[in-house]
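All of the numbers you see were taken from the coordinates with simple rules; none came from a lab. Since we're looking at a predicted model, the values are computed, not measured. Cβ atoms are built from the backbone, for glycine too; each structure is taken alone.
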Structure 1
Amino acid sequence: MSSRGTDRQVRIARLDGSKSRRLAIVPARSGSKGVPRKNMQEIGGETLIARAVRVARETDLFDTILVSTDAPDFAEEGKRAGAEVPFLRPAELAGDKAVVLDVLRHVLDELAAAGREFDLLALLEPTSPLRSAVIVREVVTAAEAEGWDAAFSVSLVPPQMHPAKQFRIDPGGGAHLFLEHADEVTNRQQLTRTYVRNGMCYAVRAGVFLETGKLFGQRARAIVVEQPYVSIDAPEDLERANAMIESESRG
């Protein structure tokens with residue numbers, strides 16, 4: 001990993017009302033086992049890459065929208081959609097074990113080396129294609145609000161999938177409640193609502209990210225998304241997302 005990110009001065013995004021310089025990153029590596037060339041698959045007539053870039057553009061928030069990829073044809077798709085692709089990822093950030101935090105730091109380091117720095121960083125994962133510009137704007141606005149380091153979108157965990165209803169299984173096949181005292185919960189009304197990250201949008205002050213190496217900083221706000229979401233991990237997820245978009249278009 002480059003040392004430029006740790007060597008340069010960390011600057012916190014402005015809270016004085018002046019314009020914050022915002023960067024949206026769409027990560028799109030070419031390798032995928034569950035769905036080959038996943039980020040080039042189409043949802044609603046658009047590739048996952050193009051869809052993420054389009055929504056970022058529709059927000060009218062970002063000074064730069066950048067696609068981070070290791071593949072030249074993925075890069076061309078990003079450019080066609082209106083994003084910048086000024087460099088390709090190194091091989092060590094393109095495999096199954098690549099960590100998105102390292103990808104983000106690579107982007108910031110490369111841009112900083114070119115004299116380009118930003119106050120806010122947004123991550124839009126192409127594999128969560130049902131996001132809207134409204135959701136992205138709400139997350140970014142929350143991250144820039146005083147008192148928060150970051151914000152991210154979440155969805156409600158269905159009651160039937162609540163941690164209080166989950167078990168772990170030991171090597172001998174024995175079942176154990178995942179949460180202690182979960183057997184005391186007898187009905188849905190007793191369950192505390194829980195939420196899961198849906199990948200539609202993460203936003204963090206760039207200075208906080210460079211200082212802590214964390215996407216959530218020390219204090220992050222969750223933005224609850226009411227609409228259904230799909231995370232593309234398998235072919236059936238593509239089918240489900242397309243069906244949802246088609247149903248929505250019919251009204």
Structure 2
Amino acid sequence: MNNKYELIYEGKAKKVFTHDDEDKVKIEFKDDATAFNALKKEKFEGKGKLNCLISAKIFEFLIKKNIPTHFVGLENENIMIAKKIKVIPLEIVLRNTAYGSLCKQTSIKPGTLLSKPLIDFYLKNDELNDPLITKDRIELMNILSSDDLELIVNLTLNINEILIRFFKNIKLQLVDFKLEFGYDDRNNILLGDEISPDNCRLWDLNQKNDTIVSLDKDRFRKDLGGLIEAYSEIHRRINDFLQTK
């Protein structure tokens with residue numbers, strides 16, 4: 001990144017820099033993979049580029065479906081240009097199928113299809129280990145008004161319906177995913193962050209005998225190997241699908 005651009009924020013997987021236009025930012029995707037609140041870390045060459053390209057394609061698709069996002073365009077294969085937003089300190093997790101922490105915290109068996117999508121809220125706070133919180137606690141902490149929270153819930157459900165169909169077209173089951181939102185300078189709520197195999201749990205539907213084959217960050221979390229191969233496969237399928245549209 002050119003020295004003229006100032007680093008605004010560095011997270012586990014991305015760096016955010018200033019842009020020539022003060023209403024925009026440059027988001028550089030890193031090759032780092034982290035899990036368990038960064039207790040597990042590793043670098044994978046090419047991961048940042050794949051996540052950037054995958055996110056760009058999905059954001060473009062969502063924008064065509066009238067979802068408001070921060071995405072503006074790509075500067076190169078590793079850097080996304082986005083609208084500057086004030087990030088809401090919540091992670092919105094939508095689950096279509098029971099897996100991961102939901103099964104550790106409840107008696108629901110892994111792989112259970114949920115009767116309706118479940119939305120969980122997590123406070124974005126590394127020191128507190130991103131705890132699960134309730135709607136009442138969100139209001140108590142003045143993070144969001146009840147109206148804005150309802151808007152985010154409805155947006156998340158809408159995004160879920162779009163993404164379920166999108167991924168099904170490329171033979172992937174959308175198990176669950178994490179979203180982040182923020183306010184632009186006009187106080188509009190926009191979808192932010194990224195949508196990639198880093199924050200979506202995606203299972204390959206090309207398998208027989210109900211075998212679960214993860215094409216997402218679980219390959220790193222569970223030491224399954226083949227992370228770059230999995231992300232590359234998703235990128236290939238998305239490109240092939242969009243070329244037929």
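Hey, mean count of other Cβ atoms within 10 Å over residues 90-97 derived from one of 1, 2 reads 20.1; which structure? Before the final figure, lay out the partial values.
Working: 1: 11.8; 2: 20.1.
Going label by label, the one that fits is 2.
Computing relative contact order in percent (Cα under 8 Å, 6 or more apart) gives 25 for which of 1, 2?
Values: 1: 25; 2: 17.
Source structure for this number: 1.
When you work out mean count of other Cβ atoms within 10 Å over residues 42-49 for each of the structures 1, 2, which one comes out largest? Kindly include the intermediate steps, with their values, before the conclusion.
On the way: 1: 18.5; 2: 15.6.
Going through 1, 2 one by one, mean count of other Cβ atoms within 10 Å over residues 42-49 peaks for structure 1.
Here mean count of other Cβ atoms within 10 Å over residues 34-41 has been calculated and equals 18.2, so which of 1, 2 was it run on?
Working: 1: 18.2; 2: 11.9.
The structure behind it is 1.
Upon calculation of volume of the Cα convex hull per residue in Å³ from the atomic coordinates, which of the structures 1, 2 produces 172? Before the final figure, lay out each step's value.
Values: 1: 172; 2: 140.
Attributed to the structure labelled 1.
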